[in-house]
Every structure is written in C-alpha cells, then in structure tokens.
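Chemist: Multiple structures follow.
Nothing in this text is a laboratory measurement; each read-out follows from the coordinates by a stated rule. As the structure is a computational prediction, the values presented were derived from the model and not from experiment. Cβ atoms are built from the backbone, for glycine too; each structure is taken alone.
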Structure P
Amino acid sequence: MAFESVKTALPDPDQALPGRTTPMPVPDKHVVLGRSLQPPFPHTMRQALFGMGCFWGAERRFWQLGDGVHTTAVGYAAGFTPNPSYEEVCSGLTGHNEVVLVIYDPQTLPYERLLKTFWEAHDPTQGMRQGNDRGTQYRSGIYVFDAAQRAAACASRDAFQHALDGAGKDRITTEIVDAPTFYYAEAYHQQYLAKHPNGYCWLGGTGVQLPG
C-alpha cells in the first residue's frame, strides 16, 4: 500500500531522486518520418507537448496525423529530477509525466487539430492513471509554449468538458501549465510501436468528440 501511495501522489521537490547531468542518447532520425528528433528544427515549425498516458501509443497517434507533423519524440517532463531514467520515472519519485513532443507546421496543421487528437485519444478524467496504467507518470497534461497555446488549450478543455457533461462523464483532471524542461526518453522508447507493431498500448478515449 505504501508503494501505491507513492505512485499516485507527486513527490515534494526535496523527496525527488537526484538524477544526472548527462542527457539520454537520442537516435539521429525518426524511424517513421526520417527527420531529426532534436533541434534545430526549421524556423517555421512550432512545438507542442502532451501527456496522455503511456507515451508509446500517444506518440503514434500524433505521427499518424501525417502532413504538418515534422517529427515526434517521447520523453519526461513536469517533474523535478534532471535527465531521469524510465525506471526512475516509474518509481513515482521524479514527479515526471510521460510526454510526447510534437514538432509541427501550424500553416498545415493547426494547434487546434493537435488538441482534438489529445482530447479524443485518451480519457482526461482519470487523475493519476490511464486505464490499467496507474501512477503519476500517466496523468493527463497539456504543456503550453505561449499565450496562444494556453488560450486554445483552455478553450478546448471547456468545450470538451461540456461534451463530457452531456455524455454523463466525469470532470477533467488535465493539468494545463507552462511547458517545463523536456527530457528525451531512452532510445528504445522512441517510436516504440513502429519498431514493435504488436507492442503494448493502452490508449483509449471516452467515445466523446471535441465539438467544432
């Protein structure tokens, strides 16, 4: 029971694991899109960051959007431990969430389209879990890079909550905060489901669509 309480409650900063100064090695290219996972990116691109449960399935949902997605990568954010490992994140002692970084062209793919995918591809009412995946690293989160993203995220949250209310669903628990430092996950996590098509993926929505 003590272990479960750690995994479902964020640690205080002074309880977090110390981490390390060395970043995780990152593959040169996206397995599906063939582009770099790391900056610099073309100056016309923008970045978005989402947490929606296990990042394997979440990343696939975004690269499958096609035109307008420059690249995607998975990693850890919104915690305290610098350059954490997967095992450390899963311990519940880093505070991090499993997240997907999306580099996209807003002229081809508006941020609102990314938000639609975010809301409809997972259940944002479950607190520190997604389905059978339980822990602080599975919480729902939108991490915004500017005021325009924040306004769009909050408006979409309110619209989706209204739709959820109409379907008799629960209240949204998604955190919407300024984008924190993004730490790339280990190489084997990047585009995991492209390399392992039959791999585990618990990612299920509510059946409710974002209006508009």
Structure Q
Amino acid sequence: MQDMRKLDRRLRLVILFAILAAIIMSLIDLNGTRNAIAGIREPIQTDAEGFVRFELDGFSMRIGFLYSYDIEGLAVHTKNYSGWDIGDKLGPKDVALAWGKVAEYNKTVDFHWEQSNRWVSYWLTAEDERIVGSAGDSSLEISNNHLIPADDETWWKVKLIRTGDHVRIKGYLVNADGFNNSTGQSFVWHSSTTRYDTGDHSCEVIYVTDVEWL
C-alpha cells in the first residue's frame, strides 16, 4: 500500500512537471509583435577555422566553422521546429533578421512575412517598393537563419527570441554534416556566406555561442 502511495505521488509530480513544461513552452512560442528599428548595421563576418564534433540522436555530427559571425538585427519573423527529425533537433528555431531600410520601415510597410519548411518569404506592393526599393533590393537586408545552439544555455536564449526583438547573435557560419551509422542516413546543412544570394541554399546556418537583446 505504501509503495502504491509513493507511485501515485511520483505520478502526480510527473504530471505537474509536464504541465509546467507545457506552460513554459507555450510562453516561448508567443509570436511577439511587429516592430521597426532604424540604424541597424550590416552583419559582420571574419575568417575563422576549426570545428566541433558531437553525437546527436544517432548521428555523428561535424560542425565546421567557415566564418566568425556577428549579426545585429530586428527579428521580423520566427519559426520554431520541434519535430523528431535531426534538423529540428540540431536547429530548433529559424529567425528571420532584418537591418537597414527593411528594419527601419517594417511597421510602415507590411512585408507579409511567412516562414515554413526552413524558408522565409514576403511580398511587396508597388507602393511599398517606392519606400524600401524592389524585392531584389530588400532581399539584401534580410536573412533567414538556421540557429544551432552551442549549449543548453544558448538553446534557451535561441528559443526565447520573438518577432519584434532587437537582438545580436554571435557565433559562426558553419557547414553541418552528419551520418547515422545505424540507418545509413546522412544530413547536410551548408551555410550561405554572402548576403547577396536568394533561393535554395541562401540561408545562413549559425552555430550560436551567444544571444544578446538590445
């Protein structure tokens, strides 16, 4: 009887922790609000070398550093990924960051931001283009960033970034390669290293070492 009471008490604690975890995650997933900030500089990247290795969900991962990266930006949209595949576990969040005119006029102009399937998209009216330039011009001041947290503390910081936040993210642009010996599956995420590309493979993959709210 005493063992049953102990088991019942443990079950209640498990349920309580599950509820608290659900509440915390729901707070993390709050969308935030549209914001506009003038004077945000362009991202800074400098030469770097090195790599880290670790095991993740059966995959042997190698994260190779391409450039040291320091990006200050306005989070114009964010997307959490919480599935079971290796990409979601490696990079639990994408953050679309803007600077320059895009960040400055993000409240004046409705860019109709959307994120899905690791892509960010937007569109502009002809009137909007007279304010911020063509879609081609504005694409030079926006990047979709796959964020790979370097540790548990950084994971929480990454998950707390919301739309409207003015943040500074430090880390490395990386190539992420993984292989699962049990299943034969491979995984590849290779970062863009320029702000001038669009379409496939134009996202920045950042191994995040720090997040700062400005």
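Chemist: Given that mean count of other Cβ atoms within 10 Å over residues 113-120, derived from a single structure, equals 14.9, which label among P, Q identifies that structure?
Modeler: Numbers: P: 21.8; Q: 14.9.
Comparing all candidates, it corresponds to Q.
Chemist: With relative contact order in percent (Cα under 8 Å, 6 or more apart) derived from the coordinates and found to be 24, which of P, Q does the value describe? All intermediate terms of the calculation are to be shown ahead of the outcome.
Modeler: Details: P: 29; Q: 24.
Answer by label: Q.
Chemist: Upon calculation of Cα extents along the principal axes in Å from the atomic coordinates, which of the structures P, Q produces 76, 37, 28? List each step's numbers first, then the result.
Modeler: Numbers: P: 44, 41, 37; Q: 76, 37, 28.
It was calculated from structure Q.
Chemist: Given 23.2 as the derived value for mean count of other Cβ atoms within 10 Å over residues 97-104, which of the supplied structures P, Q does it correspond to?
Modeler: Details: P: 26.4; Q: 23.2.
Answer for the origin of the read-out: Q.
Chemist: Have a look at P, Q and say which one yields 4.2 for distance in nm of label points 7 Å out along Cα→Cβ at positions 49 and 121, as calculated. All intermediate terms of the calculation are to be shown ahead of the outcome.
Modeler: Numbers: P: 1.7; Q: 4.2.
The read-out was computed on structure Q.
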